[in-house]
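K.L.:
Take a look at the structures listed below.
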Structure I
Amino acid sequence: MKKDQQTTDRLYTKKLSSIDDFKFDDAVAGVFPDMLKRSIPGYSALINLIGTSSRVIVKPDSHVYDLGCSLGAVSSVVRNNCAGIDYNGIAVDSSEAMINRCQVLLEQNNPELKIEVVCDDIRNIKIQNASLVVLNFTLQFIPVENRMNLLKKIHSGLNPGGYFILSEKITSENKAEQDNIDLLYENFKRVNGYSELEISQKREALENVLIPETFSTHKNRLAASGFKNIQKWFQVLNFVSIIAQK
């Protein structure tokens, strides 16, 4: 079966005279599921893992925050796995294009299980009474100088024993390791149908927007924010997910 051309990521197929910084606009929102599938190795498996794990993490009468929710994949999978738990789901994204599509998708899938959808900067959101907070490939788009304060706020708003899931693209502290990962990751994108031009132009668009850090930097910041039991629980190539507890 051929892919629907309207939902296939073709944003960088043509040579651009100038490349603007990457934005989560209508064009990106329209092809985002395809972009994620072809750009983040193991993404679907990670989403499923978050969903099944939420069954033992999410508590009744608590809040679950999906920060930087994009199209609501985390909110949806948690809701589907916790249908028998009376919790409050809150999905937040600063992109109006993403939020509009997220609202439609959530209403199409189990509309009787309500999730509050909020268009705002996640740094403005008050976290409270939370049993689970998820920041899935979002912190990397937050200015580095604001990251610690955000994590401290999340930690403060979690209930004792609550969980925080942080997924990020990471860099290596070792140049040889980083070069090898870059080689393998670019091959992953080629195998998924991206051309050399697309890979190059998207890399340039993200250069000043997505600022990755090392795993040790993330772990140390989480510890400094008060989290405990900090574990790398998922990794494919240079994409890592960390689970921590208050």
Structure II
Amino acid sequence: MLGLNLSAEFFTLFLVLSRVGAMFMSLPGIGETSVPARYRLVLAALVTLLIAPTVKISTASLPENPWGLLALMVSENIIGLFLGMVIRLTMFVLAVVGDVMAMTTAMAFARTSNPLMSQGGSIAGVILSTIGLLMIFALNLHHLFFDALISSYTLFPVGTWLMIADSAEMILRMVSEGFALGIQLGAPFLGLSLIINISLGVIGRVMPQFQVFFISVPAAIMLGMAVLAGSLGVIMEIWATRVAETTQYFIR
């Protein structure tokens, strides 16, 4: 039997590495495509060696055939991907704030690649996402990620499958709440856009010959950057709290 050929220690290391490696593939910062795969593999191996002694896996879970081992590995990979994906969805909030700023300050046409979202995005969104990534490590929020990983073995013991309905509901709730929070954090830019458009409308009515377009774009960009400078601290503080609260879902 396969269970007789594998020691309990190697079996535990293998399953822990399956969950840790999958989680590190989807975590913000660690799971970016710009990070070489060998670095992620080495980090996952080191974390596995650290937390494997805390994970208790019964020898009764040892599979008797390769298909049982494959099923366990797939189950651990799905759980790890789910943990990382839920945490990564917090980066969606900053992308929404950046898009709101871009659309209200005449910067929507300036698009670039956002490596943290694996797709194109506004320049403002890329800037906010990069600042958010720096804050994760500056505030030691990544320590919560490791706590969530260790606690996941209490919430999702080895050998159990992720509940699809509950997981899908949680992801949908995270997306909807993240979008709502992004709009709320982008409210200063929406207010600024309203003020600028009303002012330009009044100027256009008073002086029809005045070329409003030539002053509206530079004014919107400069005022938008000023509003961003004034509200950046509050935006990032609220977002960091959101990341911590999201990670706390998995910590018991």
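K.L.:
With Cα extents along the principal axes in Å, for residues 25-96 alone coming out at 48, 23, 22, pick the structure among I, II it was computed from. Each step should come with its number before you reach the end.
P.N.:
On the way: I: 37, 26, 14; II: 48, 23, 22.
Only structure II yields this read-out.
K.L.:
Right, next: Upon calculation of Rg and Dmax of the Cα atoms in Å from the atomic coordinates, which of the structures I, II produces 17.8, 53?
P.N.:
Numbers: I: 17.8, 53; II: 23.4, 88.
Going through each structure in turn, the value belongs to I.
K.L.:
State the single structure among I, II that was used to calculate helix-only ellipticity at 222 nm (-39500 (n - 2.57) for each DSSP H run of 4 or more, over all residues; to 500), giving -25000.
P.N.:
On the way: I: -13000; II: -25000.
Answer by label: II.
K.L.:
Separate question: With distance in nm of label points 7 Å out along Cα→Cβ at positions 49 and 185 as the yardstick, tell me which of I, II scores highest.
P.N.:
Numbers: I: 1.7; II: 3.7.
Structure II gives the largest value of distance in nm of label points 7 Å out along Cα→Cβ at positions 49 and 185 among I, II.
K.L.:
Further question on the same structure: If FRET efficiency 1/(1 + (r/R0)^6) of positions 9 and 145 (r between Cβ atoms, R0 = 35 Å, to 0.05) comes out at 0.90 when worked out from the coordinates, which of I, II was used? Show your work: numbers first, answer last.
P.N.:
Details: I: 0.65; II: 0.90.
That value comes from structure II.
K.L.:
Let me ask something else. Determine which structure produced the value 3.1 for distance in nm of label points 7 Å out along Cα→Cβ at positions 73 and 161, calculated from the coordinates; the candidates are I, II.
P.N.:
Numbers: I: 3.1; II: 1.9.
It was calculated from structure I.
K.L.:
Ranked on mean count of other Cβ atoms within 10 Å over residues 65-72, which label among I, II comes first with the largest value?
P.N.:
Working: I: 26.1; II: 13.5.
Greatest value across I, II: structure I.
K.L.:
With mean count of other Cβ atoms within 10 Å over residues 33-40 computed per structure, which member of I, II shows the largest figure? Present the calculation step by step, with values, prior to reporting the outcome.
P.N.:
Working: I: 17.8; II: 10.2.
Structure I gives the largest value of mean count of other Cβ atoms within 10 Å over residues 33-40 among I, II.
We did not get these values from a lab; they are worked out from the coordinates using the rules stated. What you see is a predicted model, and the numbers here were worked out from it, not measured in a lab. Cβ atoms are built from the backbone, for glycine too; each structure is taken alone.
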